[in-house]
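Please treat every number below as a calculation from the coordinates, not as lab data. From a predicted model like this one, the values you see are computed outputs, not experimental measurements. Cβ atoms are built from the backbone, for glycine too; each structure is taken alone.
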Structure 1
């Protein structure tokens, strides 16, 4: 009887190759994840800066807090993609809240 199929040794070799590929790929993905989060936070800060300027032009004054921008509909959330809070300084500059760390 001639049956076709994979032997146990062949299946183990395939699993070994897949495991090696995963061991190579996962560290690269996690390394790039922090880079992507930083870029996302930088982009969010630039967006908030633009909304601060729009608020100042329409209202005639700088917003006091991020919540004020959110309440008025200028932004949807007050945190970076990685979860860090963003604040507006008295001079209208926007930055990540360093007091949280």
Structure 2
């Protein structure tokens, strides 16, 4: 019944545990960053906690979360890391594959 109701409302039904559903969840989190509801660090951390390294479309965010953990040992600044997470979130929120480079 649920898929039929969602279809009638022009909403997408994602079966539990489906890759498409997980990708939609990542896009929803990316939209929260754009809306100012999450910081770049919070977004990367949540995606990492929820999906680990198991979702290819979110892998770059997960890698960036790992970079936050070792930022004091690297040559990148927090602002650079935040900018890359924001660019990646923007690409995911707009359902574009690949990675945007921060401006």
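Supply the structure label, taken from 1, 2, corresponding to P(r) over Cα pairs in 10 Å bins from 0, in percent with the calculated value 16, 44, 27, 10, 3, 0. That value comes from structure 2.
Thinking of 1, 2, which structure, once relative contact order in percent (Cα under 8 Å, 6 or more apart) is computed, gives back 20? For relative contact order in percent (Cα under 8 Å, 6 or more apart), the value 20 is produced by structure 1.
Quick one: FRET efficiency 1/(1 + (r/R0)^6) of positions 21 and 53 (r between Cβ atoms, R0 = 25 Å, to 0.05) came out at 0.00 when computed from one of 1, 2, so which one is it? Source structure: 1. Among the shown structures 1, 2, from which was the value 1.55 of Rg/Rh (Cα atoms, Kirkwood Rh), for residues 5-60 alone calculated? For Rg/Rh (Cα atoms, Kirkwood Rh), for residues 5-60 alone, the value 1.55 is produced by structure 1.
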